[in-house]
Structure P
Amino acid sequence: MTDAGGSSSTNTKTVVVTAPVATIASVVVHKSKRVEKLTLKVTGPGTLSVGKLKFKITKAGAFVFKLKLSKAQRNQLRHHHTLKFRLTFKFKPTVGTSSSRTVSFKIKG
């Protein structure tokens, strides 16, 4: 801006716009007699990976995973009456940084 006397001045403001970061909100283990279910809540779209499996998530919400035991795991459960699991969920949102959550739990038979 220039005034009548020829003096000029500038006014600069910096505005930072941040998008809400999508993350894993919670992981809950539901135990029953035969089937183990995991409920995972995410806060936005992105890609979720569990081991070798990948899932494309288009919107925020809760997702239920059923845990299916292999033959070797069923045998171990039958002989030792307990089975330990440790699963790592990795979530890469479409915008923002990745996050991960590790869940450990036991199945008793």
Structure Q
Amino acid sequence: MEHSERVISFIENSGDTTYKVAKAAGISQSTFSKWRTKPTSKIDSTILEKIANFYGVTIDEIIGNEQKNKPPMLLDDLSPHELELIKMLREGPEDVTAAVYRAVGIDPEEK
């Protein structure tokens, strides 16, 4: 299966239309039409990135290269330094915490 077919399948399985994704992600609808007529694995990475960002997933997840059922990360998997960072993030000054959330693309109000 070509990457374009996987992308379209991913979109359709999500319950969205290619029109909705094209409009929201700033991609030409004709791109999807071309992919339907002539499937390809040669896709501009910026297009894949826009689609991945729209869904909040990785490009690998969209084209089917990533394991779907990854085991959840456990606290036991974290190093002492990582645990300390989490503690600092939770207990630190609100402005610093908000800045960290924004830096990783999370709205501090939704945490």
Structure R
Amino acid sequence: MINWERTDKELGNVFENTSHEIIFKMKGDKTIAKNAIGAYKITTSCGCSDAVWNEKSKVLKVNYNAGEIPVHLSSQGQKAMTTTKYVTITYSDDTTEKLSFTATINSRKL
């Protein structure tokens, strides 16, 4: 069962080294689990993003920092790359659900 209005978001074209906010709205009634110190069990797939859950409004805000196009690609003349990042939610019944967002990172260099 899908517990979110959307499980994937498309950011489209973004520039290197820019920040973006992605909002996911929960539509289900499942409870997000907490760990031993009381933090919600929400993990992101890399250090370029972090997630903040607002239980009252049932909104998950993901802050994404688009990095630079890797040198091994830009040195070959690549001016853009598409990437998909994931956010994994663990519910109190130990089930999980994965949300995702995709962005095409563009170089500012001509």
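Taken together, the values in this text are just the output of simple stated rules run on the coordinates, not laboratory data. No experiment lies behind these values; they were computed from the predicted model shown. Cβ atoms are built from the backbone, for glycine too; each structure is taken alone.
To which of P, Q, R does the computed value 2, 11, 22, 21, 15, 11, 8, 6, 3, 1, 0 (P(r) over Cα pairs in 5 Å bins from 0, in percent) belong? Structure R accounts for this read-out.
Quick check on the output: -17000 is helix-only ellipticity at 222 nm (-39500 (n - 2.57) for each DSSP H run of 4 or more, over all residues; to 500), derived from one of P, Q, R. Which one produced it?
Details: P: -2500; Q: -17000; R: -500.
The value was obtained from structure Q.
Taking mean count of other Cβ atoms within 10 Å over residues 5-12 as the quantity of interest, name the structure among P, Q, R where it is greatest. Largest value of mean count of other Cβ atoms within 10 Å over residues 5-12: Q.
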